[in-house]
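As structure tokens, here come the structures.
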Structure 1
């Protein structure tokens, strides 16, 4: 599917229209590492105010101790290094506003660990923006996510820019530049290739137009 150029204000309008169509809607934002998922999702939620909440998939990273026990620490970020079944269970709860406040976990990059119960989603929230890498992966347990989200938008970005941003992000969180570049082009790239193959399942493939 060819990316469609979109300015942020049109995405905000589309998200607002989606929120107005029912008691609660779930919108997915996906794409490869470094494309700007967190930034776009955060700006959508900020624009919609208290009617929206952001729930990142990253809160379901397995803890560092568990990754070491499984021998998967070097592949942190791969699909099997998340509690995918727990993520699916949370999405099912989020589809029922009458269930009361639902608490979601949050991933803290400064400590490289998930924190339980960090994000409250109250019954008044009309749109939950769900951001993460594997929202369109068809394999178990991720395959059911597609049906639990009302729309999924896939963010696209030119590869040199994506790699630059991703490397800069790793440096910002304390990795030496050479190690950051190796991570972006190594394990992160393997994950990016898995994600790229899922774009055809999205409702919209977006190449964001920068603010002017």
Structure 2
């Protein structure tokens, strides 16, 4: 009986010591080491790929944001602020960080099949809005010009990028709204278009937040 109790005690004490040692190693030392290496080698990425403007954090390179006008009385859906480049459609993007405090709401995709009637109507409505919003005197956007990312959300609903094609069809509208030349805005898009990673991974893309910050600097210059 005493041997049984003694053996049980030794096993429990050994298990407790293992727990304490592994807790210190895996729960304290390893996280501290990884965090230290990350802060030393990739401080920007380790801190969330923050984007700063005028010394304050206005968002992240990894999370998309909307650029809307303030809600008017009785409105449920905000109206896009057409002086800014617009991101992909999504119900999960935070508020405009160029003018207001960034606030993340939620994330998620539409989760509808390709033949879903609601999704088809959403896409049709979104395409019509893109054509209407980006058609200005002397420049008309055709429905065939509208790329897929202009009317569909990403899988996460938080994609911070748009395609160069979607950025380019917004150029005339952004130029008119901000009293800039088309050439100025077109160059802005070209300067903020990132190519494929390593030359072959992914697709060319434009970070909307960084593009709009550059646009703000251009209009205030």
Structure 3
């Protein structure tokens, strides 16, 4: 892999583990702290750990929110991870700030049920929904690592590529629409299964996002 991958650094991401995972796969990593740095990149990764409103505030403070919208509008590849997935949507029950609005729908609190502590933390198997380059048809069930209290509810079910059961209810685990891919789980912490997903995404970028 020789793609130049921009890692959005806005102070809300687990950058070190994501960077190591991407570099292990042979991609060149470019730290992105401002919009001009995006132009040297073939694709972007938007990580995120923490709360929705502070994350959007930091993206605006770094003057990255509008450039991310423009990047997506130009059909360029973007991968969201954990909170990075939630920020792609229009808003969240966790706060009041508008999201990036790249995907229609909102982020909702996980269902509350006895015996199912929130946050949802630990390993769980993915349930494939609509095939994508991230999770192609016929892909065996993958166990991945989650840490989250909220999950996206897309307006268009077709953008979901995987779900996970929480409190016996399916919630969004991964999405794919056009140039946008995103995982609610942490592929960089999900062992060989997560590494293969990142490798498939990088391969898709390498092929020009086709």
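Where a number appears in this text, it was derived from the coordinates with a stated rule and is not lab data. These numbers were taken from a predicted model, which means no experiment stands behind them. Cβ atoms are built from the backbone, for glycine too; each structure is taken alone.
With distance in nm of label points 7 Å out along Cα→Cβ at positions 5 and 117 computed over the structures 1, 2, 3, the top value is the one for 2, the highest of the group. With FRET efficiency 1/(1 + (r/R0)^6) of positions 21 and 85 (r between Cβ atoms, R0 = 30 Å, to 0.05) computed over the structures 1, 2, 3, the top value is the one for 3, the highest of the group.
A value of -11000 for helix-only ellipticity at 222 nm (-39500 (n - 2.57) for each DSSP H run of 4 or more, over all residues; to 500), calculated from one of 1, 2, 3, originates in structure 1.
Given that Rg and Dmax of the Cα atoms in Å, for residues 125-196 alone, derived from a single structure, equals 12.6, 37, which label among 1, 2, 3 identifies that structure? The value was obtained from structure 2.
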